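The numbers here are math on the coordinates, done by the rules we state, and not lab data. Only a predicted model underlies this, so the values are computations on that prediction, with no experimental measurement involved. Cβ atoms are built from the backbone, for glycine too; each structure is taken alone.
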Structure 1
Amino acid sequence: MVKHIFFDIDDTLFPTSEFAELARRKAIRAMVEMGLEESQEKIYAILLKVIEEKGPNYPNQFDEVCKKLKVREPAKYVAAAVGAYHAAKTAIQPYAEVPGTLLKLRDEGYKLYIASNGTSVKQWDKLILLGISLFFEDVFISESVGEEKSEHFFRSVIKRIGAKPEECAMVGDKPSIDTIPAKKAGMKTIRVLLGKHKGEKGKANAEITNFAQLPKILKKL
């Protein structure tokens, strides 16, 4: 019987890709409004290349964009971009069904946790901005755990909460880091078919297209 539920954050609890694009485009617009003489589409293409090269958690993305554009005095453009990016972030919201479903699961006696890759401050920032941080008993981020999500990662966090693998379920959108390694660790797995990874192949014990389906699915596992 499942007693403990682990959740990914990005494209599981909120539409990350949607808000990431919105924030990036607002940042680029701010750079152009500050006087950067390049088209927004060109800057956006360069930003995406930087993200591909350095990873989405690279902290100096806009500095790198200015470097690639050979901007002589980048400080004001970087400052404008960072300010606009963070202002846009305050608008992020969870999928509409998430808060009510988390409340229902907690009221039914499930213990809820986060299991996510990324930097601790950045992932905590998302949970706080989304207004859902207090639903969770504990939050396990790869930076603080010391490794990215894998079979060993899941075995480690299961041990930390004092549970058995068969008592735990992992809910996530990306098979390679969510459902596949969790299943190898002996957990039940639920695939969220939302976001940019919804077309990827990967077996799970169950699949959902709406977060509100989760309580019924859990009872069947």
Structure 2
Amino acid sequence: MSTKNFDLIAFDWDGTLFDSTQIIVRCIQAAVGDMGGTVPSDKEAAYVIGLGLMQALAHAAPDVPPEKYAALGDRYRHHYAAHYDDLSLFDGVLDMLADLKARGHLLAVATGKSRRGLDQTLESSELRGMFAASRTADETAGKPDPRMLHELMDELDVPAHRVLMIGDTTHDLQMAVNARCASVGVGYGAHEHVTFEGLHALHVAHSVKELHHWLTHNA
């Protein structure tokens, strides 16, 4: 009999494993400004992190007309590319993932990034082979729709009660609720931990070290 509580641990990417929140906020703000929209506040820009790119930009720039969304997306990608070399995994993430994998957990990524963006990051971060599967917002439904998690469950043949979703936004935790699986929030990413209230997270970790410790003893 398995001694694990969860067979599959699915991670959000930006703000959970990857230290990219502040750069994404600045890139959203710059893109909206480029298109003549009202530049969102830091809090407003951070709120949309985790959503699919176009969904996020449309929410962050309500006064930019839909016919300009493609150009808005291009400006965001332009600014993000300029900062790509400034991005990195949070300290301790590689050790945590390696430890979880060694203990027999299946690891997956469920992210609002594009497939191209995630694959590029996985290659550059030397994480290729760490994850058993992944889903991105441009190849399935975006968060908080549960389809991303459902597809991972189906691919890896893991039932919902054996799945743990870990993320830094209410979109991640609501997706877990919608998929009927457990979740853990992290309070060091895009959304303030107080916004997780009512979303049934088993725990909220305020550092990667704390997250690793909790997973070691509870996952």
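Assuming 0.35 is FRET efficiency 1/(1 + (r/R0)^6) of positions 64 and 136 (r between Cβ atoms, R0 = 30 Å, to 0.05) as calculated from a single structure, say which of 1, 2 it is. Source structure for this number: 1. For structures 1, 2, which has the highest computed value of Cα Rg over 2.2 N^0.38 Å? Checked 1, 2; max of Cα Rg over 2.2 N^0.38 Å sits with 1. Ranked by distance in nm of label points 7 Å out along Cα→Cβ at positions 40 and 56, structures 1, 2 are led by 1, which has the greatest value.
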